[in-house]
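Before anything else, here is the set of structures, which you'll find just below.
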Structure 1
Amino acid sequence: MALSRARPLSALRQFLKGQASAGLVLMGAAVVAMILANSPWAEGYEHLLHGQIGPLSLHHWVNDGLMAVFFLHVGLEIKREVMDGQLSTWSRRILPGIAAAGGMVVPALIYLAFNLAGAAHGWAIPAATDIAFALGVIALLGKRVPISLRVFLTALAIIDDLGAVIIIALFYTAKLSLLDLAGAAAVTLLLFCLNRVGVRRLLPYLLIGILLWVFVLRSGIHATLAGVVLAFAIPLRNMPGEPDEEENSPLHRLEHGLHKPVGFMIVPIFGLANAGVHVLGLPSEAFTAPVTIGVALGLLLGKMVGVFGTAMIAVRLGIADMPAHAGRAQLAGTALLCGIGFTMSLFITLLAFPSDALLQTEAKIGILAGSLLSGFLGYLVLRFARNEGAGEKLKAVQGT
């Protein structure tokens, strides 16, 4: 029994280490994209991205194709954690769940405060957290950050990703094709039937998943959501009687198989294709535009207030406990890191302003500014924060 309880923690440590390393690679890709976009090679960089490869441009293949694999990986993580991991019980979900909700609502409200009469459609841009970037910063701090805070940040980011998936499905869907939606629904039903009848080979799921992606791409719903639907159909466990259920189940095998390609190839390629912002020669108004300010403050201030504020309210009311061996300053530093909204924020920017290059540029400037400031300040707070003791629990009756 002790061995089975140790497995999730070991897997989680490997996940955290891998995500942190991937975050450092993503940082490098973002820097390269910025250099290319502001160099003599900028025109070639743009021409390459918009070159046609079959029915889609390279840019669309990255954002609609490769990112569907990213969302497949995200969906696998969500399903595993909810059913068999760090989010499998309400006691584990409650603190990161409350903090994630606050971390989505408050940034959106701050953005709308600056853009209610203008580009309000971008309200979800600052609502997401980039787990790879955030854990990349934490990796630089080593043992200064307790493992409980890394678990908290990971769980929060996974819930945050689920929220982003729901937001994209509900608010960033174009005109729908009923025929293709019917095809997607039929293929989805087939996938879950395979699960129910006990098919445990991955190949049938992946082949049918490609067909699902085609239907979803043509339906008007964003194609990447096909990855999430496919993930939820992948079996979490082997058939009864098969050995090594946890390590060799279809979901675990696919998740582990995708982990390095997604973290070290797909997400950096996405960053390289989308993080390049041409800032040289831009009018000064672009740096102080409502969209720029709304996104930057939403990430920097909104995430801090939303995550830290709601988490502390939950702790004070006795609804949840502080992460073990972590103090309030460390929790505040972690909340600041949640303001690194790079990958998902860029992705939602493209959905919110699909044909407005200026608004895209303003949003990207806000994302880069808010993410850099959040990462820098979060690093400083965690670097100099003092451990306030193990398992600190605050109650409403306690004064501070």
Structure 2
Amino acid sequence: MKLQCDVEVVSRMLPSFGMKRKGKGVRAVLSIGKHVDKNTLRNIYLMICTAKDRAGSKYKLKDNIEKFFTWFVDEGKATVRLKEPAVDICLSKADANSLKNFLSAARLADRGSDMDSLPLSTLTPVRARDVEKPKKKLTIMSKKDYPLTSNFPYSLEQLQVSYCRLSRIDLRMLSLKSLRKLDLSNNHIKKLPATIGDLGCLADLVLHNNHLESFSEALCLSSLQGTLQNLDLSQNRLQALPTQLCHLRELVNLKLDDNKLKCLPFRIGHLSKLRFLSAAHNQLSLLPDNFRKLSLENLDLFGNPFTQPNPLDHRMELTFPLSLQEMASRAVVNLRVPYGPHLIPAHLCRDLERAKTCDCGQPCINFFIQTAVSMNLHQVSHTVVLVDDMGGTEAPVQQHFCSLACYSEFLDNCLQRGIR
């Protein structure tokens, strides 16, 4: 029975000598095992091995544990108080499940349980690599270096696996709960497992130059909503992105270059923290009207086949009179009435999430008039990469109207400004 963690052994006699504890643990391997003493009696001991003391210090366990302090065991922290010597063994930075199992074994040893019933072995010194500081960063740049028989260090915060021809994400990576950056660029990954969303600390996800054809809704609705800040999906095979991408509200940097995207997510303007957006070399002909709400520092839309907008070209999706469902849906959005699948059918929720905003400020759902207008991209970004080789910084943006009256007023204004 072994446990890797940080350990500090604190003597309870220090205050009587006017001394204070250091307050900092060292990396160690704790073992619970058998030891043959001078009287040839078998006893169960706790052994602590560090880089400076690989032979280890041993502490008898039977009838020798005064108390366990386990308030923060789910955070990988605990303290074992021994009677003799009068020390507290403070454990931290341990795997929570392994720590619980280790403490259970220590309790059994303290009670004098039958030693044969415990998974114990003879205590021996540890190897130097076992007491190294936990590894926080790992980079693998070739297939021959990829671990096949050993696990990734549980303590990893940054992992890069590139040029390894991975066709899928290794599930062992998804157990790294401290992972903050996952770089799987330059592989052959076609699909992302929804369990990536279980990486509760993930802030950077780099999937540059893979074979991705989709980015699932489940990922957008996972815990990534509150952690993901940088997402690189460039050089893949994406043709569309889910509307739910806009639920990744912490996104600061989004890279979508060199895909086959025909449109951006309809509610992309809801990404209020987004500051860097690049979607160069796609198949965008039009930007969503919600795009106007962005506030960026850098924007790159070079190499897209944007069309020259004509306000007279429009798409008519109006009926007269409006359906009762449309009027009710507009009222729900306009009055900000709370809704959800527990209150109304799921398909109505999806309709409400796709609500457009008319020039007059009123919402429209499934019935509207749609046209396009030209917008200078400097309105939404401080720095703009030229849209084309001609030096332009303008692109067409969708515009919706809730009624024929609003569209007519828009056309009148265009004519007054000399737009034909």
For distance in nm of label points 7 Å out along Cα→Cβ at positions 331 and 347, which of the structures 1, 2 scores highest? 1
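Comparing relative contact order in percent (Cα under 8 Å, 6 or more apart) across 1, 2, which is largest?
Working: 1: 28; 2: 8.
Greatest value across 1, 2: structure 1.
In terms of distance in nm of label points 7 Å out along Cα→Cβ at positions 99 and 179, which of structures 1, 2 is highest? Each step should come with its number before you reach the end.
Values: 1: 4.9; 2: 2.2.
Between 1, 2, the highest calculated value is found for 1.
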Hey, FRET efficiency 1/(1 + (r/R0)^6) of positions 107 and 139 (r between Cβ atoms, R0 = 30 Å, to 0.05) derived from one of 1, 2 reads 0.75; which structure? 1
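For which of the structures 1, 2 does the calculation of helix-only ellipticity at 222 nm (-39500 (n - 2.57) for each DSSP H run of 4 or more, over all residues; to 500) return -21000?
Numbers: 1: -21000; 2: -3500.
That value comes from structure 1.
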Name the one structure among 1, 2 that Rg/Rh (Cα atoms, Kirkwood Rh) of 0.97 was derived from. 1
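Looking at distance in nm of label points 7 Å out along Cα→Cβ at positions 75 and 323, point out which structure of 1, 2 has the largest value. Show your work: numbers first, answer last.
Working: 1: 2.9; 2: 5.4.
Greatest value across 1, 2: structure 2.
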Quick check for you: by distance in nm of label points 7 Å out along Cα→Cβ at positions 59 and 299, which of 1, 2 is greatest? 2
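For FRET efficiency 1/(1 + (r/R0)^6) of positions 123 and 315 (r between Cβ atoms, R0 = 30 Å, to 0.05), which of the structures 1, 2 scores highest?
1
Here, each number is a calculation from the coordinates, and none is a lab measurement. Keep in mind it's a predicted model, so treat the numbers as computed, not measured. Cβ atoms are built from the backbone, for glycine too; each structure is taken alone.
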